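J.: Please find the structures below.
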Structure 1
Amino acid sequence: MTRNLPLLAGALLAGFMTQTIAQNPEQVSVKPEVLEKLGRHGVDRIAFVKRCTYDANHYYTDHINSSWRPGGNLCILNPKTGTIQELVPQLKGGVFERFDVSFDAQRLVFAWKAGPNLGYRIYEVNTDGTGLRQLTFPPPDEAELIKKYRNGYHHGTDDMQPCYLPDGGIVFISTRCQYGILCDPPDIFTVTVLYRMDADGKNMHKLSNSSASEASPAMLPDGRIMYTRWEYVDKGTFSVKCLWAMKPDGTASAEIYGNDIALPPTFIYGRAIPGAANKYVMLGTPHSSPNTIGTVIRMDMAKNILTREPMTYMTPDVDIREERGYSFKTASGDWNFDLEGKGRLFKYPYPLSEHLFMVAHKPAGPRWADPKAYGLYLLNEKGEVENIYTDPEVSCWLPYPLQPRPTPPILSSSRDAKLAEAKQAACVGTDLYSSLEDVPRGTIKHIRILEQIPRPWAVRHPWAGDEFDQQYSCISKHTHLGLKVQHGVVPVEDDGSAYFVVPAEANIFPQVLDENYMAMQTERTFVNYMPGEVRSCVGCHETPSGVTRYDASARLKKALKRPPSIPGPQPGEKDGQRALDYAHDVQPVFDKYCQKCHSGAEPKGNLNLSGELTELFNISYETLLPSDFERRYSLLGLIIAENVPKTGNVDYLPAKSLGSHTSVMVAMLSKGKVKLADPKKAERAAKLADVHKDLQLAPEELLKITNWIDTNGQYYGTYWGRKNLKYKDHPQFRIYSTFETATSMTSPVPEEQR
C-alpha cells in the first residue's frame, strides 16, 4: 500500500483506502422544475467539486499562482433525494482540480494537490468511495527540479485534468515536458502539454510538443480527443487558444475552430453536444483570466469556420471584448467593461442538449475571486439560469452527470514502421494551388520546412540582462518570441503536388516558395507529427477539412510516383538543417556591399547597416527593426510583431501578404523579381533600385536576406548563451549556434561554464 501513497499525504490516506463515502450526507432541496429538466435528460446523479475559487492571474496558471485555499471535496448530488455525499472525505485537506467520469459511470479519475508546495497528482476512485488509488507520482528527480528551477511560484511538476480514453487509458496535461512559457520574462510560468498513460498509470508518454500550454482534454463521440491549444506562430501572443482534436495516440492533430479568431482570446472546456452532429459548447475567457471564467458559447461547425458565424452566445450579456476583464451588457443595451468581474460569470459548461447546459455560475454582485460565490446551475440558450445547488461556504464546480454514456470507438492508427524507426513522418500535398488565390500555376517550386522550438527549463540562468519584449532569453526585437529553426526545402511538382518527410514530435510549419526561394505563403500554426505518421492535405489549407489521412486518390499525383523528398539545402547552404542567425547569415551581406555608404556618423538615407554590437542586437538589425511600425513595414515588408498587439494579428492573410513579396528592400535588390502590390512602395523601390543599379548580389546572397525576412526577422539562432553586451568577454557570449545546439533541450556546455 505504501507505493500508492503520495509522499506527504500518506498520513491522510492511511486507513481510508477502502472507506466508503460519508455516512451522514448533506441534505438539500432541489426545485421541482429543475428536477423535471434534469430527469428529462436522464440526470439522476451529479458529480461535482467543492473548492474555493482560484485566484490565479492567467487562464493557464491555476496550478502555479492560485492562493493555497484547501478544503472542499469531490462530491455526488442526488437531486431527487436531495443528498450530497463527499466521495473522498480523507482528502479534504487538499485541493481538488478537474475530474472525469468513466463511460460506465463506475469510476472517477481526478487531480488532487496535497499541499501548497506539492504538485497535483492523478487519482482514481470508485463511485461508492472505495478503491482510492494514486496513478501518478512525482518524477524521481522532483526534489532536484524544485531546487534547480524553483522561481517565484514554480514548484516542480504537476499532472492535471485527466480524461478517460475509450481503450481504458487516461489522457491528461502535465508540466513534465519542462518547457517555459515563451512570453514570460521572469520564467515563472510553465507549459502543460497532453500526456497519456495506461489505466494503472504505466507507460506514460507525451502526445504533443507545444511551446505554449494545452488544456481541458475531453472525448469526442468519434473517438478523438478535443483540447485547447495555445500557440503563436507569427500571430498575437494572447490569441489564440483554440480548439483542436487528435487521436488518442497523438496522430491526426487538427484544428476544430478558432485559429483566426482574436476575441475571446481563449476557447476552453470544449465538449461535443450529444445528439447534435458537429455542434460543441465551450467557454470564452480572457487570456489574463482570473479563475478561467467567462461566457458560454455554442458552436455550429456547419457554418463558415473561418469566421465568427459558428458562434452563438448562450450568455449574450457576457462577452470578452478586450483583454484583462469582462464586458457586461447593461439594461440599456450598452456594454460596460468590468475589470473586477462583478457581473455574472460562468465556467465548465456541460451540454445536456444543444438547448440546455449545466454550468458553474456566479450571479452578478460578488467579484470574480469570491471564494464561495459559484454554484451549480442550469443554463438555457436564452441565457436564463436556474439554481441546482449552491453551498454558502464554498464554491462548486464542474457539474457532470454521473450516468453511463456510449463509449467512443477505439481508433486505429496505421504508421509506417520505417519512418517511425527514423522518428520521421511523411506529408503529401495533393495540390498546393487549391486554396491560394491569385497564385498562377507553375510558380510554386519549393516548400521550406520550419520548426518552432519550445524553451526548456534548462535555459534558466542566474545572470540578468538577456530579457527583451517578454522573452526570457532574447530571440528577436519586436517580432516573434519562440525560436525558429530550418530543416531545409523540398521540391513541388508542376501539378502542385509534394511528398516529403518531416521530423516527428516537433512543431512543424511550412512555407511555399517561388523559384527564387521567396515565401508566397506561410502556415502560421504548426502540426505535431507522430513517428511513422503519414498525412495528406489538399494544399495550403486554412481549414481542418483540408487536413486528412493519406488520400488514395492522390496516387495519380506526380509526387507520389517517387520516394518522399528529404529536406535539403537551399543555394549557398551546406545543409538544409540550420539555425537562423542574423549576425552570421545577413550581416555578412551588408558588410560586403553596404558599409561604404550605410555606416558611420552620417549614413546615407539615415540607414545604418553597421554590424557594431548594441546592448542586445547590432546596429543594422535595430535600424531595420525599429519600434516605429510604419518604417519597419515599408522597408522590410510585413513582419508580424507577436506582442503588438498581443490580442490580434490572427486574421488570415492571402498569398504574398507577408515577407519578401511586400518588401521594399527586396524589390530594390531583386532586379525586378519582386513586384510590390502597394503603388507607393513600388515607386519607392524603383527609385532605390535606380540609385543602387550597380549593386549586384549573387542569388545565394539575396537568399540570405529574403530567408531572414520570410522567417519573420529573427536575430538569435538559439536560446543558449549570454546575449547582453555586458557579457562580451564571456566564452558563451552570443555563441554561433549549430542546428544541434539550437534544438537541444540541454545546455551545450557544462552548467558551471554557462
Structure 2
Amino acid sequence: MKKRNNTWIVYLSTFPPRECGIATFTRDLVNAFDELFSPREKSKVVALDYNESTKLKYPKSVIMQICQTEKDDYVKIAQKLNNLPQVKLIFIQHEFGIHGGKNGSNLLYFLQEIKKPVIITLHTVVPPANQFYEGYKDVMRIIDDYVRLIVVMTETSKKILINNYFIHPDKIRVIPHGIHASQYQTVLKAKTALKLNDQIVISTFGLLSGGKGIEYAIEAMPEIVKKFPSAVYHVFGVTHPVILKKEGEIYRNKLIEKVSKLGLDKNVTFHNKYSSTAEILQFLRATDIYLSLSLDPDQAVSGTFSYALGSGRPVISTAFAQAKEDITDEIGRLVEFRNPKAIAEAVINLLKDKNLRIEMGKLAYFRTRRMTWQNVALSYMREFISIIPEFRIQEKNLPKVKLNQFIRLTDNWGMFQFAKLTEPDPESGYTLDDNARALIAVTEYYKKYGGKISLKLAEIYLEFINHAFNHPGYNNYINHDKSFNMEHNLMEDLNDAYARGIYSLAVVVASVHMPLALRNKAARIFKEKFDLKKSAHAPRSVAFYIKAASAWLNYEDNKKYKEVLVRYCGELIRLYKKNNRPDWQWFEDTLSYSNGIMPEALFLAYKLTGNQRYFNIAKTTLDFLISNSFDGDICVPVGQKGWFKRGEKKTIFDQQPEEVTALVLALKAAYETTGDEKYKQLMCNAFNWFLGNNVLGQVVYDHISGGCYDGVGEKEINLNQGAESTISYLIARLAID
C-alpha cells in the first residue's frame, strides 16, 4: 500500500465545551471520522467563540479559535490555514446565529480569503415566508459562490435551496443528522436501571428556549394525568446560553409557575443540567413517548428528535421540516403547533396501546440505522473524496475485536442459530455449521489474543461438534432441548455442514497455541470421523476436505492425508473442466454461496504440493469471482435471493456476510501465495464491505455488540445479528490482521 503523509480536514464550527447543538453535532461527527479514518485523515477544528473574553478549555483537536464578532479573525485564520500544506479541506458547520455580522455575514470574510476547497453543512435553511429570508438569502447566495458542495439534512431544505435560493441541484447533497449507535433496549429494562418503573415517562430534551413549545406540553398534562395518573413529563436541559445571557431564567420560571398553577408538581420534572450524551441516551431508552414540539415550522432539523427515533421510541411532534419527512403513523404522530388539546389526545391514544408503542419504537429504530454517526461519516467522506480524490487512497481503521455477541449467542452447550436484533433466539436451536464456524473463529482469536473466555467458548463448541458427530448419519440441526431436528436434517443435503465440522477439528489440531488436551480431543474426533476413503462431489464439501487435509498436513507430514488432498483436488479440477467456458471460469454453472472457498482450497493445496495445475485453476477462478464481486472499488458479492446462473443476470441482493468472508479468505490466500499487491488491496476492499464499502454505503458491523448484521438488502440492512453473520465477520476481521 502506498504510504502518504497525514492530511487534515478542518472543521469551522462551534465546539464543546461551548453549549450549542451544532457544537455537539461537530464533536460527534469528528469522533466518528477519527474512529474510521484517523490518523491518515485527521479532524482538526477551528472553534467559534462568542467574543474575545470567552475562555473555554478546548481539546487538542481545536487548533485555532475565531471570535465570531471580529471579522479580522476570520481573515487571519483563513490566511493561517492557507499556509498549512496538510490542510486539504475546510468543512464549515453553518447556522446564521453562530457567525457575527449582519445575518452572519462575517463568514464571508473567511470565504473570500481561504484558498482551500470548502464544503458547508447548513443546519438552518429559511424559506421565503420567514421574516429573515431576504437577508439570509443575500448572504447564502454569496456563500454559494465560494463553496464546492452544500450539505443539508432534509429533502425539504434541498427544495428550498433550489426553488428559492436558486442554487443548482447538482451542488446540493442530503445527509441526515447523525445519531449514536446503540443496541435496542426495552423500555422496562431501561426504566429499571433508572428506578422509574412506577412512571409512564414522557420526555423532551434540549437547551431550553421559548421556541421549544414546552408550555403547550405542560398545558396538555392535566388531561393526560386524568387518564394516566403515573405519567410524568421530564424536561431535560439548561437554558440556552444566549437566552440566559439576555433574559436569565424568565422562561424557565414561567414554566415552573405554570406547573404549580396546574397542580402538576408530581407530574412534571425539570432537569436543569447540561446532560452528557450517555445520560441523554439512557433516559431516552426509558422514555415511553418523546415530545418534539418546536414552534418553528421552518426548523430544518432537530438532533434530539433524531436521537429519540434512533433510541427506538415513538415521537409526537409538531410539523417542522424534518418531522414532516420522518414521522409517519407507523412511528409517531404529528400535531398542530401550539395545541395542548391535540398533544394530549395524541399522547393518550398511544398510552392506551402498549403493544402499538413498542412496535412503533422498533420500526423507528430500524428506519434510523442509516443515520448512525458511522454511516453519516461515511456519507460525508464519499463527498470529500469527490473533491479530494487522494482521500480514496486509504484503508478504514480496523474495529477493535470483541466477543460480546459471541458470548450473548452462546449458552453452556452451543451457539444459537438466530437472533432477534442482538438477543439470541433459543427456539431456533443450534447447527453444526454455526458451531464449527464458531470453533474456527475462537481458535484463531485465542491464537492472537489468548484469554479464558475464548478458551471456554472453544471447549463448548468442540463438545457440541462431538455430540453432533456421535449421532448416526449426518446431522446439522439440533433443537434447544438437545434433540436432533430430524425433519430439517432429512430435508437438506448436509455434506457441507459435515465437511465444515471436519475442517474445524483440523484447525484446532493444527493450532499450536491451543491447550494440548483440547487439540488431542479434536484429533481423536477427527481421526474417527474423517473417512479417508469417502468420495465427495459437492464442490464446497470437497473444498472443506482439502482445507482440512491441508491443516492436518501443517500439523504432521502424513502420506494418507496427502493422498486425500490430491484426490479431492482432482475432484475440483474435474468440476472445473466440466463447467468452465470462455466466459465462465467456474466449478459450477452458478455462482451461489461461499464461492471463495474453492479457489482458496486450491491455493492452500498448491502451497503444500507445488502442483502448478492447482495454482493456475485457483487463480483463474478467483479472478473470475473477483470480476463478479466488485463494482470498481465497491464490494458487490453475489446476492442470495437468486444467485448468478450462467447466461442470466447476477442477483445483487440479499448480500450476506458469509459470502464476503469466503472472498476475503480467498484473496488472502492469493496474496500470500503470489505476493501480488492487487489481491491485498482487493482483500481490504472486500473486508470494508462490513464497514460501509457496499451498495447501501452503510456499516454492517455493530461496533457496540461486536456482532454483524445478517445482510444487505435492496433498501436496508437486516439488523438481526445471528450466528452465521457474527462468526463470519470475526473470521474476516481476524484474517485481515
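What follows is calculated from the coordinates using simple rules that are stated; it is not laboratory data. Since this is a predicted model, take the numbers as computed values, not measurements. Cβ atoms are built from the backbone, for glycine too; each structure is taken alone.
J.: Which structure, out of 1, 2, was percent of Cα pairs over 41 Å apart calculated from, if the result is 41? Let's see the in-between values first.
T.: Values: 1: 34; 2: 41.
Answer for the origin of the read-out: 2.
J.: Comparing FRET efficiency 1/(1 + (r/R0)^6) of positions 58 and 362 (r between Cβ atoms, R0 = 41 Å, to 0.05) across 1, 2, which structure shows the greatest value? Display every interim value, and only then the final one.
T.: Numbers: 1: 1.00; 2: 0.55.
Between 1, 2, the highest calculated value is found for 1.
J.: Out of 1, 2, which structure matches 140 when volume of the Cα convex hull per residue in Å³, for residues 34-273 alone is calculated? Working shown, then result.
T.: On the way: 1: 140; 2: 186.
Derived from the structure labelled 1.
J.: Comparing distance in nm of label points 7 Å out along Cα→Cβ at positions 74 and 354 across 1, 2, which is largest?
T.: On the way: 1: 3.4; 2: 5.6.
Across 1, 2, distance in nm of label points 7 Å out along Cα→Cβ at positions 74 and 354 peaks for 2.
J.: Assuming 1.8 is distance in nm of label points 7 Å out along Cα→Cβ at positions 322 and 650 as calculated from a single structure, say which of 1, 2 it is.
T.: Values: 1: 1.8; 2: 3.8.
Label of the source structure: 1.
J.: One of 1, 2 was used to compute distance in nm of label points 7 Å out along Cα→Cβ at positions 298 and 586, and the answer was 5.0. Which one was it? All intermediate terms of the calculation are to be shown ahead of the outcome.
T.: On the way: 1: 5.0; 2: 5.7.
The correct label is 1.
J.: Then there is this: Kindly point out which one of 1, 2 the value -3000 was derived from, the read-out being helix-only ellipticity at 222 nm (-39500 (n - 2.57) for each DSSP H run of 4 or more, over all residues; to 500). Don't jump to the answer; show the numbers that get you there.
T.: Numbers: 1: -3000; 2: -15000.
Only one of 1, 2 returns -3000 for helix-only ellipticity at 222 nm (-39500 (n - 2.57) for each DSSP H run of 4 or more, over all residues; to 500), namely 1.
J.: Using the calculated result 14.1, 42 for Rg and Dmax of the Cα atoms in Å, for residues 114-169 alone, pick out the matching structure from 1, 2.
T.: Values: 1: 14.1, 42; 2: 11.1, 35.
It was calculated from structure 1.
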